[in-house]
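What follows is a group of structures, each given as structure tokens.
Every read-out reported here was derived from the displayed coordinates using simple, explicitly stated rules and does not represent laboratory data. In this text the structure is predicted, and so the values were computed from the model without any measurement.
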Structure 1
Amino acid sequence: MNKGTQRERREAWKERIAQQEKSGVSVRTFCKQLGLKEHAFYGWRQRLRTQLPVAFALVETVEAKPVVERAMIELVLSQGDRLHIPNDEATLRTVLGVLRERS
């Protein structure tokens, strides 16, 4: 069988398979309506599925924003413990309140 004939058969089966999928009828009914052998339909469908080209999706990258580290306050306690406290008003008030209660 020459390349032209193979290509024509492949295209014909692609069209038949697409028609069956759009028709909404079962493969058995579709094959009976067109006088096709059901096993040939399934064979071609499987063959064409495995030969489909790999599709790639376009992926766009966005430059990541640099992570801005928040300023930290280091508090060294008399026992040698070190606390790293975020430099925001609410956190500082909470830490100072706890320390005042304990002293």
Structure 2
Amino acid sequence: MNSSFRRYEILLPLQSSDGSPIPAEQIGDVVLQLRQQFSAVSSETQIIQGHWQHQGVIYRDDLVRLFVDVPDTEAAREFFVVLKDQLKERFGQIDIWMTSHPIDVI
């Protein structure tokens, strides 16, 4: 393949900030949105435990990881920048951990 690709990874919380479970449909909606936008998305079934600190408060999260490999374009990056803000609001979070890195698709 001659195109450059980038992997975007998103950690979504399984509980809201008050500890109540986030409905599976809410995470499913994000999976569907990514599949509709990019024709593919992957997720991991194990729980990822996150520990982080914000303004002196220590948080502990149970998370699920979604990832999608897309052409490395400015349009794709802008999609994820906007999505991050939407997810913070949708999931009621201070932040949503989202990363990207270049990949070599063989």
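Of the structures labelled 1, 2, one was used to calculate relative contact order in percent (Cα under 8 Å, 6 or more apart), giving 14. Name it. Provide the component values of the computation, followed by the final result.
Numbers: 1: 14; 2: 45.
Going through each structure in turn, the value belongs to 1.
When volume of the Cα convex hull per residue in Å³ is calculated, the result is 319; to which of the structures 1, 2 does this value belong?
Values: 1: 319; 2: 112.
Computed on structure 1.
One of 1, 2 was used to compute helix-only ellipticity at 222 nm (-39500 (n - 2.57) for each DSSP H run of 4 or more, over all residues; to 500), and the answer was -10000. Which one was it?
Working: 1: -17500; 2: -10000.
Here the read-out was taken from 2.
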